[in-house]
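Take a look at the structures listed below.
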Structure P
């Protein structure tokens, strides 16, 4: 990639590089979030890794002028963002930390460019949030998710204040619920709703088998968005995977339990 294109992508996705470790870790945020959500895990990583942080186009401090509704209609558009950032910085053998939908985005990217990734840490992942009984229980009926998106249209702030505590989970710091609600509220619904549709109505179970990168699945013991059975499903269908269920509540282990995330990652890396 030439320097002009690389600079354009760095600006488009608000790319930041911190730390001076010998290995590279890429931090891919979840739906309705941005790179600041990694602030609790970063201090545990930056001595060992060079950390690459970015915002998907339409999120955080990315360049809104680069948003293409057709491109970001599916998760493949977000996977291209991830690949573009790696190419702009000439990255290979990256350790990807992907939260929630970014786990699926990372799996899509790895199936296209496996040489880019050495390991993947999938935090509270789900390849499909919809129920397809009797074989798969993603946790939600389509009508329930449609109702949630309708609330986003009618009352964006009310939607954010309803969803944020559900995502953060019980018995976790209130400041994190506020932080997440503020992130939901600050994202333009013009960008947020297509991302929501791509996240919650897609089915990427078939992509799991194409990902040959070793994956650590970190599941929360009490997660309203991604139940433990989803982690078990992914561990069974990913070619190289290990499941670690952390005794915690909520869907944001990188925020609420960063020490446990780091300990599980270190153990996983040692085995590899």
Structure Q
């Protein structure tokens, strides 16, 4: 296995197109045949079904290509920091189902969001998130599947908020999924990565554009990877291309950039 994976979001336009959308069952073949990548990351919105038959089909499709499924990004299963406890526990319950799906597919992690894009009560939300993620980390421990927090907008844009939850939960089955590109301008990208790296189980090597040297001028990918390596990260770097150009070209340029950084 290489240390490069392909996040499904890189080809999200294919999954979401009106005319003949890409099926998740075809994603392992696309990763292997089109991009020469043998590890993939899945996105909950692109699952057509959740029943055992479908999951078996998906696992067989990946196995037939020699492709390993690493994790699942969860986006539409409720607010884990909701002020109303019933809403919160429903979200916890919804996320719990995805541990089972991850385990059935051989994934080692699911990613959940901290939310709070317009929540004035950051302190209260953090306390509620600690409760929710504590429950999820216990479930994950029983299933052998990590629960990961990505810097993914809302209050997770501040790495200190992520650390607060992880250190308060204090369970080896909770970790981080640092994304190189998701930090707002006021956050020092490199300092933030150093904070998140010790807990990292997966990484998103975001790219949006490329200059003539093959680098993303808005994200110093080489330095980001250097930091992760120096901090002892040994996992995969997930290509998450979010640019305007053709995703085929964007993914291949991203792959070349990561390979250069790792060399």
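Derivation of every value follows stated rules applied to the coordinates shown; laboratory data play no part. In this text, all values refer to a predicted model and were calculated from it rather than measured experimentally. Cβ atoms are built from the backbone, for glycine too; each structure is taken alone.
Brief remarks follow.
- Highest-scoring label, criterion being mean count of other Cβ atoms within 10 Å over residues 52-59, among P, Q: P
- Computed over structures P, Q, mean count of other Cβ atoms within 10 Å over residues 12-19 reaches its largest value in P.
- Among P, Q, which structure scores highest (criterion: relative contact order in percent (Cα under 8 Å, 6 or more apart)): P
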